[in-house]
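Some structures are shown below for you to check.
Just so you know, all these numbers are worked out from the coordinates, no wet-lab data involved. As the structure is a prediction and not an experimental result, all values here were calculated from the model. Cβ atoms are built from the backbone, for glycine too; each structure is taken alone.
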Structure 1
Amino acid sequence: MKITYFQRKAIPNFHFSVEIIFSDVRKHLPADVQYSVEICRYYSRGLFPRIYDTIEAFFRSGEINHVTGDISFIGILLPARKTIHTILDCVYMKRSSGIRQWVYRLFWIRIPARRCRFITTISEASKAEIVEYARCPADKVKVIPIALSSVFKRAERSYRWEKPRVLLVGAAPNKNIANILEALKDIPCFVRIVGQLNPVFKAFLEQHGIEHEYEWGLNIDQMYDRYRDTDLLVFASTYEGFGMPIIEAQACGTLVVTSNISSMPEVGGTGAVYVDPYSVDSIREGIRNVIGDPSLRERLLASGFDNVKRFNPGAISNMYLELYKQI
């Protein structure tokens, strides 16, 4: 059996998730499974680079084709019976409208869904969206969670609940940073934001005298260090296809406050405190509950360590292998 993986040309310091996910999957495939990784020549920007990458994918077609990430349009010319698409989420549908949204729906979801044997996605929440947008049978879409990298593991550490270190990961609109900072402004803490500097957020932090730092472009080992040096991850997004920071934090022994919508309860299990991301009061209450309740923290830690066992890379790799065998 030989699998040809198609991956986007990753933008440096911007694209991470898909590349890490399938690197871990491939490490756990059986020795008798051969694979190659075909990386698009161009970034997924503009019409002609995308047409070129689509045509090139046709000539690189293999025994089994697996198109990963947000380049599902390149699978249009691949043989449908031998092709799998992984669509992580439909966030681009949420961020667009009009003609742009129609193009995304047609070339990123609907046509690729018809030109493949299976679609895989990372949560039941994402599956429901894909089925709706693609108008395809639900049993064509298989939920295979993200494998947790072995980099993220339990380590000896100390906590500082008198003035906790709070981590925010990502600064895109769905990360809900404005509401989170509003919730934190009256809570003594140190805030670290991993994401590109936003002058509005920085001005808010300085105005309210909140100790903070910004950084971005971190590699996976640096992210592990940040979780290990953090008491609390606040990840109150308004939308997530999965929410990888939730299980990365849990694996490292970092407490988690996250949203009660989208895929986040599905991912966090009983190892997180859930809040309404649209309510500053709800976010603030969730954070204060974790800071002020030692017994709650103990329960969350134990549940978090247990929860991450579901995302073992070997088990996730076997789920993909079963689909390859069906093809």
Structure 2
Amino acid sequence: MNFDLRRFSKATFALAFFVAPLATFAANPPKVAAVGFTVSDLDAEVAFFTGTLGFENLAEHEVTGDAYEQLEGVFGLRERVARLRLGNEQVELTEYLTPRGRPIPIDAKSNDRWFQHLALVVSDMDAAYAKLRAAKVRHVSTGPQLLPAWNPNAGGIRAFYFQDPDGHNLEAIWYPPGKGNPRWQDHSSGKLFLGIDHTAIVVSDTDASLAFYRDRLGLSVAGASDNYGTEQDHLNQVFGAHLRITALKGSSGPGIEFLEYLTPQGGRPAPSDLAANDLAHWQTTLVVEEPQAFDGLATRLREGRVHFVSPGVVILPETQLGFHRGFQVLDPDGHAFEIVEP
């Protein structure tokens, strides 16, 4: 990957020069508003998500201009964005009409550090797998896996990894009684796909990632698990997989789950030139509703030498994407986060 992000000469951004009290931010942690990724054909992806996975299409917009270029770090962009909902959670799909980005590497593996997926909760795994087979989805797992009873935190969960038309990883997950959020036991809607439980990302060092997500962004640790064995191997399609898993949460929205591969070693780092128009690009949107906390977070991240994709806080000319100020940063492993103020 050789694409270089352009440097911008115009400044339609504003940086805050004061820091919100840390106690104020800790008392009002950000919410995880949406998880999104870049697609090659928005119409085809929306059809897949609504027709196969049961999402509702909330809105579609097309945007272009200097502010959006600076927000995403892509010069000359024109993009179509669709916001879809499953249960209470949302996903954001973006197609770049210009410039077109690169496909996901054909040899991408679940332990590569650009890996990210969405975990979609199902009410019936057998029925969900049958529907996915009928839709001819691409398998990642060999089939649905039942995690073993010896694992106190994950035992009894059934899961299956598959891919969307562009090769983005998704997970169907079923929780037995007593595991996961209690609302996943409510099947009164009669729906097969219930909502988004979490997005999972591969990290190289859990402690370094906690310093970013917990200590800088204000998310809280919700749980942990140590997963290994043949079921995990066949779920991730990584032979000898031994994962340290840490779950975090914001004030609302899907959780964020760290996947640290203790074995096997050798998962590849995210390319340094991975850009928002490349199909391997994912981004998670965090909402900070209080302006002083938003400005303070931007300042702390800048002072902490966090990698900014945006040149600073970008002011948008309209709010059709659901916010009027925002910026994009990268975590220690290169996963993108868009932090916004409504």
Structure 3
Amino acid sequence: MTDYTNTKGSFWIWEVRERQLNEVWLIDPNSNYISNNYGWFGGGSIGPTPLSTIDRLDFTAQTVSVSSAKLSVARQALAATSGGGFGWFAGGFPAISTIDRLDFSAQTVSVSPAQLSSSRGYLAATAGGGYGWFGGGTPAISTIDRLDFSAQTVSVSPAKLSVVKINLAATSGGGYGWFGGGTPTTSTIDRLDFTAQTVSISPAQLSAARSRLVATSGGGYGWFGGGFTSASVSTIDRLDFTAQTVSVSPAQLSAARQLLAATSGGGYGWFGGGSPSGSTIDRLNFTAQTVSVSPAQLSSARGSLAATGSS
């Protein structure tokens, strides 16, 4: 498969973009090239109380600060992705259709004129092909909405998930989007073709049927972590985008948890919060397939939150 970690030599534009998406092409932020220095963990709940807080994780220093930006409304069970130089936090519970746009540099949030096609929470999001993609959610649907970052408009994609589901996870890589797990409890991974706007069921399956999990990508792979089977789990599955196979990573989360959030940056994956309610952030080394507990912690112990990285 393609070695996305290689940063030496000459590259086609699409190869540069793939390395950027896999967050291994990290350039001095004072240069004119892309950098990805922060992760943003937004919303969630402490017990039944939803939050509007956004925490900013410094990937390099491994510290967390509470951003001056807040979500437009307190919410949990939302989804987030990034694109066009902004972060996009959408949906949530109680069921809403609002999409908030986070300006990474200014640390401000504005309500986007774009809205999801229906109010829903417990959905999943990823980005690819120049768009954001929001799939599933409750009330249980198979709909995938496509967000145009530039125009700030949403259209219902002709692509649909293979079954209606909630509590799923999504990431992107290899030119596709990957929606895995969910309720009804399943191990299925759907592959979304960004260009054709079609979905096929991947031959890859999660190592166990589970919901309330999370996903991110890095090092040329997708990583699906945590979740719920008959109890919370600490398992991390590694998805090979090219071979469409899944292997159980020797890396495990520091504790079994569900309803957590994940993003990637600085050459690592970051898994934060979750239930049982915690403020812990685990750092996944993509190459070594090991997990360490980051000295950074969320500003409060919470679950049902969402995360994305600066782009």
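Table for the structure above
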item	result
Of the structures 1, 2, 3, the one that 17.1, 52 was derived from, the read-out being Rg and Dmax of the Cα atoms in Å	3
Source structure (of 1, 2, 3) for helix-only ellipticity at 222 nm (-39500 (n - 2.57) for each DSSP H run of 4 or more, over all residues; to 500), computed value -5000	2
Structure with the greatest value (metric distance in nm of label points 7 Å out along Cα→Cβ at positions 135 and 271, set 1, 2, 3)	1
